[in-house]
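Trainee: The data blocks that follow each hold one structure.
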Structure P
Amino acid sequence: MAGNRLNNSFENICVFHILDGLRDGLSHFSDPSRAALIYTTGQDAPPRIYDPQDLLRGHEPRLQEFFFSALDWRGAPVEGGEIHFLEDELYKALELAGIISFGGRSNEVPFQLWFTEEHPDMCNVGPTRCWLEYAVRLFAQNFDIRNVTNIDTAGYLLQNCAIHAVRDFIVDERSRMGWLDTRIRVYPFLDAVLGISRTKEEGAWPRGRLVVVEPSQLGAVPFICTFPPHERPLQCDFKHVRKVLQAVEYSGRVLVSDGERIVGIALGRMPGAYLAAQFSGTHGFLMLRDQLVCTFSDGSFHSSNRKANLVQLEELLLESTMPIEDHHTMMRVVTSLVNRVRDRRHGCTLIIDLGHMMVPTAGQHFDEPLDLRDPAHIKLASSLAKLDGALHIGADLKLHGFACLMDGRSVPGENRGRGARFNSALRFTSENEDLIVIVVSSDRPVSIIKNGIELTAACDFAQIKGCPTPPLLSDWVVG
């Protein structure tokens, strides 16, 4: 009995620390993230679940069908210390909407399946799946050696895996493309990308494109010019590369590297499974050929595609009396304005007025409203957004005013840490039912507000506490 209690105690500690480290690491790579685990500790043992933040709540019917209607998920026993990853058919059979999963089998843990959420603004789920793979390996290895002093270290490892997850995904994808025999080392390239992104030149952040091509493919690169071998800047010399990068700013030209040195400047399509970093000032984009892998900013890699998430606006438009044929146009207009403002890093406020009678606003108006279906008018509107006050857009897809003031009586939910734009929008929408206000902060967050409520507010997930015994999946499903 004492041995069972000891085993259960180790199991609880192991699950807790690995999941908490995974959750914390993914929350820095993406938006705040939850994680969950379903596992067994014996070939015929019933599955248990650890889901401390209710990531899988709402998926009970699908989990019940997958785990209890058939036993295909158990698979064959694994001998020795090997870890076998789950077959693709199992992921397709389970397929939970909005959830990323990865699992494996080992002798000590015959089945384990880790889950996290797929955020709507993710560039690519590949690096996150690599992160879940690390959790699979660490859980199996620590369960095998059963050394409680190693558990903290396993949790710490999972907190800082962004560069490793990005690297492993790139290596796996290039291998899948047939580039097994490669001379490109990915880690030095990723270090160079972050180093260059942090390096200013005469006060300006880097802009331009750096491409790494296999040395065997350099002959197919459309070079404009090349540098003598003894004068080629080292890729790891961030300051030097940053200076040379000025030669390709605001152009279609790119700097071409062989993985060690900058070979020259080119214009046109690159050959092979090349890597590319697009520097765009304070942020940038990392690509494998035409596939967006992740973004980078503030010296770190992130999963966000840096596009505004306007899902709540789309839902509100569908619920409105606005003609259905105008929904797409309104979304295109608002998305264009928001992205232009975010790229220029200045805040703005958009009033979307869907009422039959326009709400009077104090601000600057036009003799004739500007039709925002005209691209030239959208460019003008994005410039007018720089002025203090809001842009007033009607259901007729026209700009009726700019520098408009919003006011109203104080409402619950005001946040002094969010500034005047945000709190004014709460007050204004609470007194005007047909208004939607979009607040774009200068530091990039976008808030959608209606009826005095922020619809884009992030949920505060409950903090994980203690190391409770994970319940049986059968009890959790019905509980």
Structure Q
Amino acid sequence: MSRTGFFVGGERVQGSGQPFASVNPATGETNYELAAAGAGDVAHCVAIAKEALARSQWCGLRPPERARILGAIADGIVARSEDLAMIQLRENGKVLAECRAQVASAAATFRYYAAVCETAGAEVTPSRGDYLSMTSYEPIGVVAAITPWNSPLTMEAQKIAPALAGGNAVIVKPSEVTPSGALAVAEIALAAGLPAGILNVLTGTGVETGIPLVSHPDVRMVSFTGGTETGRSIAKIAAERLIPVALELGGKSPHIIFEDADLERAAAAVQDGIFEGSGQSCVAGSRLFVQRPVLQRMIELMRARAEAIAVGMPLDPGSKMGPLASFRHREHVERFVHSARAEGGEILAGGGRPSDAGLAKGAFYMPTLIGGLDPSAHACREEIFGPVLCILAFDDEEDLVAQANGTAYGLAAGIWSLDVTRALRVARRLEAGTVWINTYKQLSIATPFGGYKDSGIGREKGVGGMRLYQQIKSIYLGGVRL
């Protein structure tokens, strides 16, 4: 089997780390083998990125020139859209329609930051003396971007595009589950005119590749999306090194249904919010809070919807939900469902692997509803990151807010009510970085995104998403009287 190298300085490289296999979660078959970067490879890559930043004058290009290349990268992604969609499908099992949508999102992200790069201005600040004072936004330097396996193409674009727009060099460390999309984007960027060495990709494990990257003295910022415990470890290293971090971490998002809500519309949104992508989303609405008078009706609606979801092979046009991204992750989800049973939970739908023999070789798991749990149960408090919805009742706003805020997480939330005043009031009280009212999982690259509490530090997306990867310099010009 041929081994795929990682990408440093515009070239494919075979590293000194332990090679690893990419496995198709729908079939259990090996896709291909990949090279892994050891500590020496990481050090070489950082040196290449630092040199490229100095040699190429990437950060010194006028904004329209950087914007032109970012736009060309978007064009390249569109030209290879079907190939990129298939890469993601083979590696994490998402159905083809979702993979295509995420490729389109990645291209749109590069176009957005091309526009931000070209149009964002600095400030002339109010003078308090005989001087002109102004701000200058400058690149941080070499940035490490560590991305997850659930939506790799969108997550990588969400970090690479603003970091490049800000004038930085970027080293991407993708998840070992989904390494190939980042490699393809790096090739596209090189062909689009990005100087060699400005965008590099290191494949390998967190221990063998990720820790040396985060710890390297010439890496001046780390941007990470993934689990909270890993984020905490990265934050400790960054704190010792006194470098900035952006952390988008776990979630246990409450999806709230008041008794006056349009229950049919709400049920459709709840379904998409938890079962799209097999529930492997940081903003998955994994806790459904229903006001008690309509609890049984919502359970009936959700059971009917869960049981109607077509679980199948990702390339099957009829499939609405594919496998989980890995067999190891399916075991993680299964342990949570077992714990829910042990803590008195009632399985209302799903709760196991599909009976279809044609799916037996893949990491499939059925859409699952669990009722009857106490809010303190592990399945109600900890991130499962799978197609598992815990259904809980509430009586009034005070009861709801206490339950909804009763986890360490605070990434997102959803509210359904015809009383907009009440919905806005509750939205202000929820400890969450994003709150949707009478909709769910609507995401815009133009709108800031991030979490409260253990769900992270910093905000990605929007104009501030580029500023995240820049530092501010204040400049005073004396002898000027305004």
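Trainee: Here mean count of other Cβ atoms within 10 Å over residues 155-162 was calculated and came to 18.8; which of the structures P, Q was it taken from?
Mentor: Source structure for this number: P.
Trainee: In addition: Can you tell which of P, Q yields 39, 29, 19 when semi-axes √(5λ) of the Cα gyration tensor in Å is derived from it?
Mentor: Traced to structure Q.
Trainee: Continuing with the same structure: With log10 I(q)/I(0) by the Debye sum over Cα atoms at q = 0.12, 0.18 Å⁻¹, for residues 115-306 alone coming out at -0.62, -1.20, pick the structure among P, Q it was computed from.
Mentor: P
Trainee: Consider the structures P, Q: one of them gives 19 for relative contact order in percent (Cα under 8 Å, 6 or more apart) as calculated from the coordinates. Say which.
Mentor: That value comes from structure Q.
Trainee: So if we calculate mean count of other Cβ atoms within 10 Å over residues 91-98 for every structure here (P, Q), which label has the highest result?
Mentor: Top value of mean count of other Cβ atoms within 10 Å over residues 91-98 goes to structure Q.
Trainee: Okay, moving on. State the single structure among P, Q that was used to calculate distance in nm of label points 7 Å out along Cα→Cβ at positions 251 and 275, giving 2.5.
Mentor: Answer by label: P.
Trainee: Name the one structure among P, Q that distance in nm of label points 7 Å out along Cα→Cβ at positions 147 and 387 of 2.5 was derived from.
Mentor: So the calculation was done on Q.
Trainee: Out of P, Q, which has the highest value for distance in nm of label points 7 Å out along Cα→Cβ at positions 203 and 379?
Mentor: By distance in nm of label points 7 Å out along Cα→Cβ at positions 203 and 379, the leading structure of P, Q is Q.
Trainee: Which structure, out of P, Q, was mean count of other Cβ atoms within 10 Å over residues 315-322 calculated from, if the result is 16.6?
Mentor: Q
No value in this document is a laboratory result; all are computed from the given coordinates. Quick caveat, the model's predicted, so the values are computed rather than measured. Cβ atoms are built from the backbone, for glycine too; each structure is taken alone.
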